[in-house]
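Just below sit the structures, each encoded as structure tokens.
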Structure I
Amino acid sequence: MRPTARELLAAISAEFTDLSLPDAPADDPLGWPGYPEARAAAAARTGETESVVVGQARIGDVPTVLIAWEFGFLGGSIGQQTGDRVEAAFAHAKERGLPVVSLVATGGSRMQHGMRALSQLQRIARAAAEARAAGVPQISVLRDPSTGGGWATLGAGSDVVLGLPDAQVGFAGSRVRPATSPAEAYTVEAKLEWGQVDSLVEPDELGDVLARWLQLLASPSTDPAPPPKARRDVALPETGWDAVRAARAPSRARAPEYLDAYFDWRENVQGDRAGHVDEGVQCGFGWRDGRAIAYAAQCGTATRPAGFRTAARLVRLASRLGIPVLTLVDTPGAANDDEAEEGGIGPAIAELFEAIATAAVPVTTLVIGEGGSGGALAFAAPGATWITPDAYFSVTSPEAAAAILKRPMTDVPAVADQLRLRPQDLVGLGLAAGIVQP
């Protein structure tokens with residue numbers, strides 16, 4: 001059975017207080033036959049006077065503004081007073097510098113309000129954008145159903161998007177979508193697979209998960225992230241080819257091991273918000289030594305367009321919230337197949353270069369394995385890049401360099417030496433700040 005808005009608020013937060021709102025004007029702009037009676041019946045059934053409940057509470061240790069849809073009130077539909085309340089909630093959050101959590105459960109715009117209802121989406125989008133520009137973190141929770149404008153504004157537009165399992169999620173509601181469309185496309189699970197949702201959360205874990213996310217997003221810091229320590233005690237390579245072989249060794253530590261050792265705990269974000277996920281890139285926020293640090297880490301595979309776009313999304317979000325960033329470089333290079341080209345690998349790399357170049361927070365980079373060409377450099381912070389003893393960084397792979405220079409593959413080890421890609425070479429060239437040790 002679907003919990004009411006009040007039941008959900010009580011389960012995830014403490015000390016909830018409704019916002020004080022001005023008296024609402026008459027709510028029947030079109031004079032729709034039977035609407036006043038339907039509205040009165042919804043109020044009597046739910047105990048609410050509108051389809052959203054807005055107020056301030058505490059989740060974990062963080063004071064938070066909450067916007068909770070009551071689906072029992074006319075299907076959680078969005079009308080004039082819905083817009084009034086959402087706008088007031090964001091104004092309250094902006095004025096006090098509080099994060100906003102939206103608990104979405106709506107069937108879309110209220111038909112009895114016509115275009116007046118649809119225009120509320122513009123008000124909601126503007127209120128959210130103004131709060132975002134003021135540095136207000138925003139989290140949405142997709143409940144069943146999250147469709148129409150509720151999904152296409154606060155649901156999909158939040159900084160972090162969480163979903164409850166089995167929720168119906170989609171711009172088109174069940175009564176208006178094409179009959180031939182598979183129902184699976186309109187699920188929160190599909191949206192997770194397509195990079196439009198960051199993670200699924202079991203209902204009984206929602207309060208704890210929100211508390212962790214709010215702690216992370218509401219903890220700005222001005223100090224740069226320190227580079228992680230090396231995970232292996234190995235000697236520096238004697239030759240360039242030794243460096244390449246060390247970086248490619250199966251026993252070499254990968255990004256998940258570095259992240260787990262670096263953070264006390266962490267939460268991932270997923271996907272490029274445009275339909276794709278690159279499993280070879282991990283992004284998110286972690287807690288270390290009493291503060292939040294954002295991370296974008298390559299995991300040793302060729303990075304695809306979605307990986308660069310997800311990392312760029314992460315860097316822009318951290319920059320807006322004032323949270324320093326750690327990036328881990330480990331890739332043979334950007335994906336170069338036809339699918340990557342069609343998916344916009346060039347624009348995606350450019351997007352990440354720009355995000356790091358314009359970040360308003362310090363970005364620290366550690367090269368932990370292969371640093372292959374521009375696909376690796378896009379993740380790297382100029383002037384703040386460190387390297388482990390079992391890593392290399394190069395204009396391209398030695399094999400590709402030999403091919404470009406029209407040299408036989410037997411010359412690859414010699415080319416690796418000539419590229420000066422060893423950790424100590426990079427420090428000597430001024431391209432790495434230093435070599436980290438265990």
Structure II
Amino acid sequence: MQRTLLIPLIVACALFMENMDATVIATSLPVLARDLGQDPLTLKLALTSYVVGLGVFIPISGWVADRFGARTVFRSAILVFLCGSLMCAVSSSLAAFVAARFLQGIGGAMMVPVGRIVIFRAVPRTELVKAISYLTIPSQLGPVIGPPLGGFITTYFHWRWIFLINVPISILGMYLASKYIENYRSDDVQPLDMKGFVLSAVGSTLLMLGLSMIDGELLASEWAFAMCVLGGLTLYVYLQHARREPFPLLDLRLLRIPTFRASVLGGSLFRIGLGAVPFLLPLALQVGFGMNAFHAGTITCASAFGAIFMKAIGTSVLRRYGFRSVLIWNAVLAGLALASYGLFTPTTPYLVMMVVVLLGGFFPSMQFTCLNTMAYADLDSADVSRATSLASVVQQISLGLGVTIGGLAVHFSSRLQGHSTIVAGDFWPAFIVIGLFSMASIPVTRRLPLNAGAALTGHKPVNA
């Protein structure tokens with residue numbers, strides 16, 4: 001019980017810091033954009049650059065942990081994330097801020113995936129669902145505290161102070177990791193696929209940055225489109241390389257496992273929808289409805305309360321209905337909840353917004369618990385590092401695509417409606433788009449057998 005509780009809570013320090021940082025930044029983007037002399041939609045590049053850092057370095061996180069030890073890598077990742085936070089605090093231009101966010105992404109690329117490896121190796125499989133729940137409860141405090149705290153600091157002090165919050169959390173995380181986490185490492189480390197690393201790094205970077213700038217605000221659309229094409233071609237070359245490589249950086253052969261495939265592919269579609277919310281909702285409330293950052297933050301944080309409430313009943317729901325049924329019906333409810341944000345107007349009562357946003361946190365949190373747990377249901381211990389790297393990079397890139405797609409939806413909605421600046425009416429099409437993306441995961445999860453992941457939940461389907 002000590003390992004089932006203590007290890008997830010230590011890893012949760014990193015998740016708490018990462019989640020709080022993301023929500024704080026999202027709430028502060030309009031004010032930050034003004035201070036940096038940029039359009040608020042342009043600041044999606046600051047969020048995307050973080051995801052690019054993740055996408056480049058997550059693929060080697062498993063190999064690095066096996067080679068140098070999980071504790072060593074986990075502590076070093078927290079330190080790198082802290083350095084990136086301090087750089088954000090002193091940035092005075094968009095380029096400097098984007099570079100600092102990229103450095104944070106490098107730290108995040110090692111923190112979360114390696115933390116999951118630590119949990120999987122330290123906790124018995126029969127306790128894995130419970131351990132994941134322990135992990136996500138403290139990490140959900142970041143979205144609870146982040147939006148109102150970031151909004152309060154931005155409104156009444158200065159946005160630069162929000163990045164200094166990570167200093168005490170980082171110190172605590174490094175201390176606890178040093179004291180309680182064993183330095184797990186593999187005795188049989190596979191050779192690093194350096195060619196695959198270069199191909200995946202160049203391809204994902206060009207594709208993500210090209211998509212972020214395709215609106216023409218920072219770079220001519222033709223050049224951004226060319227970056228997307230070149231990035232896509234590079235990733236295609238990587239796919240061909242991975243089929244021939246005996247130890248590929250991202251082992252796509254793991255997708256042959258039904259539960260892992262549903263978790264990665266279905267989860268990526270769902271996360272595209274949800275990834276846009278921390279960017280779009282504060283932007284709609286502040287730029288569209290004229291709220292200050294603090295008031296917008298108090299509404300945004302309601303989703304975290306819904307997520308925490310779900311954790312209290314998530315295990316019981318899975319035991320009764322099983323992974324397949326929950327993933328299908330919950331995706332419908334989550335998609336409807338996210339799309340309903342588009343019904344908000346400047347006259348919508350504050351309490352109504354709070355309730356709707358709370359539901360918009362409850363259903364996605366249930367989906368994440370299912371997806372993250374089911375990914376490990378049928379994996380062998382030897383495949384954990386490679387599977388974690390593949391799942392994590394797809395998850396994070398999906399969240400980054402959500403920010404990009406959400407921003408582009410608002411941009412084109414504003415153009416089609418003939419608005420010279422962003423107004424409240426430009427946001428509802430974007431929320432519909434992200435709701436549909438969340439529902440798009442259903443065709444993937446419907447292919448799961450009725451008893452998928454039953455060993456983890458104890459669910460006994462009637463017709464299995």
Revision key, fill the gap. One of I, II was used to calculate relative contact order in percent (Cα under 8 Å, 6 or more apart), yielding 11; that structure is I
Review point. Who wins on distance in nm of label points 7 Å out along Cα→Cβ at positions 283 and 331 among I, II, i.e. which is largest?
Key: II
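Name the one structure among I, II that helix-only ellipticity at 222 nm (-39500 (n - 2.57) for each DSSP H run of 4 or more, over all residues; to 500) of -24000 was derived from.
Derived from the structure labelled II.
Every number in this text was worked out from the coordinates using simple rules, so none of it is lab data. Quick caveat, the model's predicted, so the values are computed rather than measured. Cβ atoms are built from the backbone, for glycine too; each structure is taken alone.
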